[in-house]
Structure P
Amino acid sequence: MRKIWKEFKEFAIKGNAVDLAVGVIIGAAFTGIINSLVKDIIMPPLSLLTGGLDFSNKFMILRAAKDGSMNFNTPADAAKAGAITLNYGNFITLAINFLIVAGAVFLIVRAINRLKQPKHAEPVIKDCPACAMTIPIKATRCPHCTTEFAGQTGA
């Protein structure tokens, strides 16, 4: 039992497990932000551009209701009456939402990655061509082998 406990502690404390846990927690919190971005920011202008088109209520009746009726406004109305429906509109809506969320996440990750990229700094060291020791870039003579660099001020 002690061996299992020791192995579990090693697993739980490893960087990968902790990083994964943090990622899941941040992901769960981030879900609300992304859903709000899609629902409150992106979808209203998209709905305006498409003339208020809403796929969520598009469906096809596979079997009529118990009373034989087949004229329903929503899949929920059809289900209440006992009809069997194929709710393709809900699938289309969720697929569109997925594409919007995936695009938003891509843009956010892309921006974060650009912020994390290191700035390219000018080199401050160079290698001596004679002894291969590292020396300051502005050196005109190698302090290790005394090789002189005629007129060189950079690598």
Structure Q
Amino acid sequence: MSDNGGIKIITQNKKAGFDYSILESFEAGIVLRGTELKPLRSGQVQLKDSFVDFHNGEMYLVGVHINIYDPSSYNNHEPERRRKLLMNRHEIDKIGARVQEKGLALIPLKMYFKKGRVKVQIALAKGKKKYDKRESIKKRDVNRSLAQKLKKNR
């Protein structure tokens, strides 16, 4: 976890930048159960292969794995249950229309604590094709080699 200006990052979706072209990002609250908070504080959560789904005009986070809290007994939560996201009605309708209209995906980028509350940064994204991914790899390699050369020449 890192701390930058009152925000403590819990986890990030590292594959999102590689698999998708990020167009726009939004911040949403999330509805959690009591036994989900302790695993979040210790970073026991995975955003890999998760997405945002629309159902009855509401947004839900699907596929996020939050580990079970062992000290809790029968009151534990399901690790990969659907979790409701909290946003203004206007924002939900706007995002939903864009996803339907252009065939874009809504994916979570990171989960973090902000003023004691858990927030999720979600992004409107377009899936990359295989050749786009190769291009990203080439750019990353070129930038890495340039940084090494600059560091060596100091």
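Which of P, Q yields 5.6 for distance in nm of label points 7 Å out along Cα→Cβ at positions 10 and 146, as computed? This figure was derived from P. Here relative contact order in percent (Cα under 8 Å, 6 or more apart) was calculated and came to 13; which of the structures P, Q was it taken from? Computed on structure P.
When helix-only ellipticity at 222 nm (-39500 (n - 2.57) for each DSSP H run of 4 or more, over all residues; to 500) is calculated, the result is -16500; to which of the structures P, Q does this value belong? Please list the in-between numbers first.
Numbers: P: -16500; Q: -10000.
Matching structure: P.
To which of P, Q does the computed value 58, 41, 28 (Cα extents along the principal axes in Å) belong? That value comes from structure Q. Out of P, Q, choose the structure whose coordinates give FRET efficiency 1/(1 + (r/R0)^6) of positions 90 and 122 (r between Cβ atoms, R0 = 30 Å, to 0.05) equal to 1.00 when calculated. Label of the originating structure: Q. Given that Cα Rg over 2.2 N^0.38 Å, for residues 50-97 alone, derived from a single structure, equals 1.21, which label among P, Q identifies that structure? Attributed to the structure labelled P. Assuming 19.0 is mean count of other Cβ atoms within 10 Å over residues 58-65 as calculated from a single structure, say which of P, Q it is. Derived from Q, not from the others.
Bear in mind these aren't lab numbers, they're just calculated from the coordinates by the rules spelled out. Predicted model only: the values in this text are computed from it and were never measured. Cβ atoms are built from the backbone, for glycine too; each structure is taken alone.
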